[in-house]
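Take a look at the structures below.
Please treat every number below as a calculation from the coordinates, not as lab data. These figures come from a predicted structure and were not determined experimentally. Cβ atoms are built from the backbone, for glycine too; each structure is taken alone.
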Structure 1
Amino acid sequence: MNRLIRVNAVRLLLFILVQILVLRHVSLGPYIHIFLYPIGILLLPIGLNTALFMLFAFLTGLSVDMFYHSLGVHAGAMVLMAFLRPFVLKLIEPHSGYEKGDAPVASKFGLIWYLEYSGILLFLFVFTFYSLEAFSFIYWLDVLIKTILSFIVSYILVLIHQMILNPRN
C-alpha cells in the first residue's frame, strides 16, 4: 500500500506541475481555463483512507492556489470534489462492485463508466470553482458559461490522457 501511495503522490505532483508551469500560461480567452490537475485526485485508488484522500485533495488545491493567487478557491473545489467522490462511485458502481485499491480507470471498469465518473466529478469541480470565484448570484450567467466551456476543454484533455497514457495503477 505504501508503494501505491508513493506512485499516486508522484503522479499528483506531476499534474500539479503541469498545471502550474504550463496550463496556467495557456490563454483560451476570458471564459476558458484548462483544469488538468483534478485527474490526479480522480485517479487515486478506490478505498483509500478518507482522511488521507481529503488531505491529498486539500493540499493539491492549496498548492495550485499559491501559484494562481486565488485564496483557497482551488482548494475548496478540490475538497468538495473529493468529498462527493464516494457518493458518485456508489451511484455508478458496477454490478461486480469495487475492490479496495482498484484504480478508477477505463481499462478496469470500461470507457462508459470512466466517462460518467470523470465527467460528473470534473463538472462538479469546475462549477464549484467558478461559483466560489464569483461568490455571488449576480454573476450566475458568467459562472454557467465559464463552467460549460472550461469543462468541455478540460474534459477533452482528461479523455486524451486516459486514452494515451491509460494508467493501470
Structure 2
Amino acid sequence: MNTLRQHSEEPVPAPLPASEAGYLTIVAALVLLALISLVGFSASRIAGTEVTLARNELVYKRNFYRAEGAALEAADRLARTQDLRANPPAWLETTTGLLDEETVTAYWDNSSAGGDPVVPEPARVDPEHALFLAGYEGPAPGASLDMSRPTIHAVSIFGRCSWDGTTVIKMGFRLAY
C-alpha cells in the first residue's frame, strides 16, 4: 500500500508593520465613541420630551383651576341674586337653551362695545385670562310646578381660562326663585 501524504500548509499571515500596530485599538475606540454619542443624543431627546410633558401638565392644571374658579365665582354671584327675571346680569343668557357646549365658543368674544346682549365677565381669580358665562336652562327637571312655592331653575355655568392654551368647563347650578 502506497499512501501519499499530502501536506497542506496554511499560509501564515505576515506580521503587521510597526506603523499599524495600534489600528484595532483606534477602531474600537471610534466605535465606542459613536455608541456613547448615540446614547447621549437619545437621552437628551427623552429629557426634552419629559420637560415638554411637564410644562403641558402645568399649563393644563393652571387653566383648569382658574376656569373652575371663574365658574364658582359665577355660581356665587347667582346665589346672591334674588330674582333672575327682574335683574339678570349681563353675563347670563336668559333665552332658554341658547347657550350650550356647541354655541358657547361664539359668546367668548362678545363685548358690550359691540352691542352684544350677553358679555362674558372677567373673573376675580384672574381678570386677564379667566372669564365666565351662564345660560338659563328653564325649570329644573323634577321641580315642583306648584305656583305657591318658588320654582327651581337650572342654569349652566361656563368658566374659561385662556393662557398658553384654553380650558373651558361647564357646571350645572340650580336656584329657586
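Just checking, which of 1, 2 has the largest value of mean count of other Cβ atoms within 10 Å over residues 101-108?
Numbers: 1: 16.6; 2: 13.0.
Comparing 1, 2, the top value of mean count of other Cβ atoms within 10 Å over residues 101-108 belongs to 1.
A value of 1.67 was computed for Rg/Rh (Cα atoms, Kirkwood Rh); which of 1, 2 is the source structure?
On the way: 1: 0.95; 2: 1.67.
Source structure for this number: 2.
Comparing relative contact order in percent (Cα under 8 Å, 6 or more apart) across 1, 2, which is largest?
Working: 1: 26; 2: 22.
Sorting by relative contact order in percent (Cα under 8 Å, 6 or more apart) in descending order puts 1 first.
Thinking of 1, 2, which structure, once FRET efficiency 1/(1 + (r/R0)^6) of positions 53 and 133 (r between Cβ atoms, R0 = 25 Å, to 0.05) is computed, gives back 0.55?
Numbers: 1: 0.55; 2: 0.20.
Here the read-out was taken from 1.
Which of the displayed structures (1, 2) returns the greatest value of distance in nm of label points 7 Å out along Cα→Cβ at positions 13 and 61 on calculation?
Numbers: 1: 2.3; 2: 6.1.
Sorting by distance in nm of label points 7 Å out along Cα→Cβ at positions 13 and 61 in descending order puts 2 first.
Quick one: helix-only ellipticity at 222 nm (-39500 (n - 2.57) for each DSSP H run of 4 or more, over all residues; to 500) came out at -12500 when computed from one of 1, 2, so which one is it? Don't jump to the answer; show the numbers that get you there.
Values: 1: -23000; 2: -12500.
Answer for the origin of the read-out: 2.
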